Structure I
Amino acid sequence: MKVSIVGITGYSGLELVRLLNHHKKAKLVSVYATKEIGTRLSDRYPYLQGICDLTIQAFDSQAIMKEADAVIFATPSGVAKELAGDFLAADFPVIDISGDHRLPAKTYEKWYQKPAAKQTDLDKFTYGLAEFTDVKGKKFIANPGCYATATELALLPLIKAGTADLNSIIVDAKSGLTGAGKGLSESSHFVNVHDNYVTYKLNRHQHIPEIVQELQLFDKDFQHLQFSTSLLPVNRGIIATCYVKLKKALSEAEIDNIYADCYADKAFVRMQKSLPELHNVIGSNFTDIGFAYNEVTNVLTVVSVIDNLVKGAAGQALQNLNLMMGFDETEGLLTSPSYL
């Protein structure tokens, strides 16, 4: 099949190029952006020479629908909702990596501080957490956020099994700098990030409502969680450390079984015997999860690590594309992590 990318010059767009280059059934046929128009992508990014020499074009929905079979929006929040209308009207497949189609309109406006898409448009989208959502045959996918993906995959087995005290959940999540996108700001300036550690948007991060929304699908009584986000002085990666009180004491084997029931047949979730590390997933679509149980406090600590640009964005988008189209879920994605 043929794929177009809108928002090619962002980190997620460029990561899609890398992943699609390994895909045997999907071919990148056109790329779009609001800058560098008329420039070959490989001239702007020399590392792509011989890999993707397509010319960056100005957005044109009709051109995309003539030359491609699906479009992936790798744009900042606030863009896809303005550009997706023609595709929705034509029933043309869309995957949106941004947050524009993940939440009900009122919730989006509260957390993103921007006007929302029309509710009729939002109702057409399926929130595509790939391990838990059946998207086969769907046309419109809202790709989960990076923090949300790591947190949901860590917590959903416990929620699904009914073993978690729903009022006890605390998540301390950390991201590499690429999670902030390419926009320049004082907070992302090298001198402020290097050798530093900064907590931001405490209980105000826009991924919180989608986490709550997804967990409620498995237990309607779930209402809230304590959620902190911090910036790590690394390029990429998400680590979500989740603290959960259990309703009753469980053995390590029982906890193992809860996660095995959810992930035994999931190609991109790897349960670890020890607490996972970022280096083991960087550059890959894997989620590594490990846990430790404190019998004294009855608190289970679950740690989940992903690459925010792959499993947290471009990789999960491609995973969803595979599932939508009936391809092998792992097609184009079984690349080993770049450990060093």
Structure II
Amino acid sequence: MSEDDMRAVTVREFGGPEVLTVEQVARPEPLPTEVLVRVHAAGVNPVDWKTREGQGMAGLQTLPLILGWDVSGVVEEVGFGVTTLAPGDEVYGMPWFPRAAGGYAEYVTAPARQWARKPSTLDHVHAAAVPLAALTAWQSLTDTARVRPGRRVLVTAAAGGVGHFAVQFARHLGAHVIATASAARHPWLKELGADETIDYTTTRFEDAVTDVDVVIDLVGDAHDRTSTRSLKVLRPGGLLVALTAGVSPELARAAEAPGVRATPCLVEPDGAALTTIAGLIDAGEVAVEVAETFPLEQAGTAHARLRTGRTRGKLVLTVTG
């Protein structure tokens, strides 16, 4: 392999995990205002396998495609005009989303301001687990729901990647946090800051909680009409943030009847927010859970594992030692 090439997990056709293959491809070059980052680790998210299958963000992509939006690594080179970062800086980010970022590779390029210095207390594996999931939770709670102290927040699928951050951020914002997860996850979620936990395998949350200000729904209506059921627990004027599949016409109509609101929210690159989140992590206010790591060559195995929906926290690909 020449120094102008790199290893990358490439998708040449949409399909199952077997379409993920490691190939030698051209290394990108940073344009003005961009930086070249040598990737040490790349997080794996549900949007990755959904896009690989032809769903998710597939409609915005062109083939061949290099998946991956969660990156932690080291700045290798800076493009003209970049003054905020320099070669050797350790950074993490969620570049370009929802356009292709190419995180499942040895190098990526992106605008300098889509990156932030990685939390100093985390290694690259744990830092790579943060950006997409944490930004989704942070932007939903702060920008979309504008959660304030004393608000009651319900987080469904609270033990997953976005969920475990949403619990901690809601606690940080002063909310009363209610989390749904299997019973085995409850002690851990309590440690993260959940005030109440509900075992979704034995109890329907609408039978156990009422007068909620904000629901962060990470399940959606495809599974047991979770989004629609969430409307029942909201107080008048309460807000459902539907993160998995957005707000269908049917869900919008259902929200009108009880006088509550439902909104989608799609995460955006945000270096400034990642700097804030890094500060919370380094201060010990937010913990990062990595369930398992896989080498780049086992990206398909990681997708299959995440597809089960039973992962506690995040899965991460190790790229460069």
Per FRET efficiency 1/(1 + (r/R0)^6) of positions 225 and 273 (r between Cβ atoms, R0 = 25 Å, to 0.05), the highest-valued of structures I, II: I
Given 31, 59, 9, 0 for P(r) over Cα pairs in 20 Å bins from 0, in percent, calculated: source structure among I, II: I
At a computed 1.22 (Cα Rg over 2.2 N^0.38 Å, for residues 33-184 alone), which of I, II: I
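FYI, it's all coordinate maths here, none of it is from the lab. The shown structure was predicted, so the numbers you read here are calculated from the model rather than taken from an experiment. Cβ atoms are built from the backbone, for glycine too; each structure is taken alone.
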